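Visitor: Input: structures, listed below.
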Structure 1
Amino acid sequence: MAELQKAKVFGMDQTELNLFMRRYGIGFVMLLMIAVLAIASPAFRTADNVLSVLLQVSINGILSLGMVFVMIAGGIDISIGSMLALTSSVAGMMLIKTGSITLAILVSVAATAAAGLMNGLLVARFKMFPFVVTLATQLVFRGAGYFVTGGYARSIEVPQFKIIGTGRLFGVIPYPIIIFLAVAALAFLLLHWTKLGRYCYAVGGNINAATASGVNVPKTLIMTYVISGICCGIAGIIMTSRINASQPNSGVGYETDAIAACVIGGASFAGGIGTIPGTIIGIIIIGLIYNGMNLLGISSYWQTIMKGLLIVGAVMLDMLLHRKK
């Protein structure tokens with residue numbers, strides 16, 4: 001009886017409390033950060049600043065939405081920064097040579113989808129470790145970007161293309177935010193309401209049990225990397241439009257923010273755990289760190305330190321909630 005009472009917190013037993021914390025705990029952290037920053041800096045509360053935060057995280061947010069599929073299935077993709085650069089290179093060169101925005105978007109997104117397919121095949125069919133595979137392919141993809149552009153940046157002289165990254169709906173809401181929210185909605189439906197989403201959780205949770213249950217494990221793993229590649233293509237188009245240039249050396253370090261957003265949002269490196277809302281909250285928290293510290297005049301070095309500490313804290317929380325009794 002004493003043990004039962006000890007396990008009860010606010011009317012919930014330990015299992016229920018763990019589930020509640022995993023689902024909603026990070027949301028409370030985000031709300032606390034918003035409250036503190038709103039009090040500490042009046043400029044934080046302005047509508048322009050809110051849009052600035054969302055605009056700042058839109059590219060990394062789309063990358064994170066692709067990454068969470070891979071992590072839930074038990075993998076990891078550290079080549080997404082290079083795929084971002086590959087998108088910029090291919091899209092820029094297509095625009096320079098043809099002037100067709102539609103063709104540039106389709107070809108560049110197809111290129112990163114193919115890059116994701118390559119990662120997935122190496123992981124699923126050849127049973128290679130995801131970290132090793134994507135560590136190697138990030139060099140391949142970045143090298144391909146340099147090959148396409150000849151090794152240097154090229155400016156884009158197609159004015160309409162710039163609207164994707166810098167335009168605003170009704171002159172108010174930046175298009176990158178709208179694209180981010182649209183991708184998030186699609187990712188939510190795909191992960192939480194389709195067979196593929198259920199298979200991702202099954203494969204990441206217990207690959208042997210998933211195989212015994214009839215899940216096509218290789219196909220599921222491949223699809224997660226293809227989804228990640230497509231998200232890289234979409235994010236790369238936005239980034240290329242914003243800088244209005246083809247940059248083969250872009251995307252360095254973007255994988256760190258994407259992984260951090262997933263982990264902070266509740267995804268586990270062990271696989272089988274993660275949500276789209278949690279990932280969105282994770283990337284917003286990272287955006288709040290950058291924005292809040294800039295408004296408060298804190299050195300950019302501390303932003304990096306805080307992001308690293310958040311990742312450590314999220315991993316420790318994951319271990320605490322899943323420790324064996």
Structure 2
Amino acid sequence: MKGTHVAVHDDRNESVLVYVNGAFVPRAVASVSVFDSAFLVGDGVWEGLRLHDGVYSYLDRHLDRLFASAKGVHLDIGKTREELTEILYETAKVNEMTTDAHVRLMISRGTKKTPAQDPRLVVGGPTIVVIAEHKKADPEVTTAGISLFTSTVRRMSPDTIDQKWNCHSKLHEVVALVQAIEAGADEALMLDPNGFVSTCNATNFFIVTQPTGGDPEVWTSTGDYCLNGITRGLVVELANEAGITAREKNFSLTDVYAASESFVTGTFGALTPVLKVDGRAIGTGEPGPVTARLSEIYHEAVHAAGH
């Protein structure tokens with residue numbers, strides 16, 4: 001198995017405590033009701049965060065997205081930003097975590113009195129779960145890179161499911177990933193409804209274009225049909241600050257195949273090189289210098305943000 005979420009094994013994760021609605025529960029017995037909204041109909045929102053040197057990287061941006069997602073689906077989280085922040089840091093504290101930890105904060109609409117869609121059937125408040133793990137990205141993946149396969153599953157427009165909602169309803173992305181795996185690739189590339197390149201099943205997608213005699217440019221999609229990834233946004237900002245032109249624009253698979261480099265971004269794996277798309281080598285088929293430079297800049301920014 002290879003992919004952007006493959007982690008180095010850590011025995012300490014067997015004994016982590018999971019936060020479930022105000023209580024810390026051993027991992028082996030942590031659970032929610034079979035009547036929970038997220039289990040019944042995928043009704044909930046979530047965030048994945050990294051703990052680095054005792055600080056959650058770019059926590060404000062993650063909370064902005066969380067509360068925007070909740071507002072979008074009309075879900076009352078029932079906690080303030082400050083209260084959620086306290087829960088996150090308490091979860092790290094009880095698990096004696098300070099760095100190289102990945103934390104998933106999940107909030108569903110709550111437990112229902114009967115299995116049905118209707119949100120009025122919820123009994124009580126929302127369900128809040130925080131799972132923290134000692135988790136380092138597999139350096140072999142970061143070094144060796146991954147391959148992608150373009151799925152037939154398209155990203156949806158905002159009038160279907162707004163892709164800016166970081167919600168539990170991920171079945172379309174799971175099916176896209178299944179197609180990619182069956183095609184022999186590591187993860188899936190997904191197009192928007194108009195056929196332009198949008199994103200991957202679990203990460204955001206970038207290419208590097210190198211015109212003859214010109215400076216390299218970094219392209220990612222417009223963002224209209226993909227999750228507004230925190231790392232994605234940071235890479236665009238940091239690239240432009242470093243003098244590397246980064247554009248959010250429409251581009252096609254032809255542009256991808258002709259690119260000199262490609263990479264994906266995510267909170268867990270940061271920047272991961274993409275070496276092949278649909279069986280075609282990207283550039284030299286090896287991780288490229290622009291990807292390496294942006295990765296360096298990104299990690300410097302994360303380190304600086306925690307100090």
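Every number here is computed from the coordinates shown, using simple stated rules; none is lab data. Here the structure is a predicted model, which is why all the values come from computation and not from measurement. Cβ atoms are built from the backbone, for glycine too; each structure is taken alone.
Visitor: Which of 1, 2 yields 0.95 for FRET efficiency 1/(1 + (r/R0)^6) of positions 134 and 150 (r between Cβ atoms, R0 = 41 Å, to 0.05), as computed?
Guide: It traces back to 1.
Visitor: Then there's this: Using helix-only ellipticity at 222 nm (-39500 (n - 2.57) for each DSSP H run of 4 or more, over all residues; to 500) as the calculated read-out, with -25500 as its value, let me know the right label among 1, 2.
Guide: 1
Visitor: Using distance in nm of label points 7 Å out along Cα→Cβ at positions 54 and 174, single out the structure from 1, 2 with the greatest value.
Guide: Details: 1: 1.1; 2: 4.0.
Answer by largest value of distance in nm of label points 7 Å out along Cα→Cβ at positions 54 and 174: 2.
Visitor: If distance in nm of label points 7 Å out along Cα→Cβ at positions 94 and 110 is calculated from each of 1, 2, which structure is the one that comes out at 0.7?
Guide: The read-out was computed on structure 1.
Visitor: Additional query: If relative contact order in percent (Cα under 8 Å, 6 or more apart) is computed to be 31, which of 1, 2 is the source?
Guide: It traces back to 1.
Visitor: When you work out distance in nm of label points 7 Å out along Cα→Cβ at positions 62 and 278 for each of the structures 1, 2, which one comes out largest?
Guide: Max of distance in nm of label points 7 Å out along Cα→Cβ at positions 62 and 278: 2.
Visitor: Could you figure out which one of 1, 2 the value 20.4 for mean count of other Cβ atoms within 10 Å over residues 46-53 was computed from?
Guide: This value belongs to structure 2.
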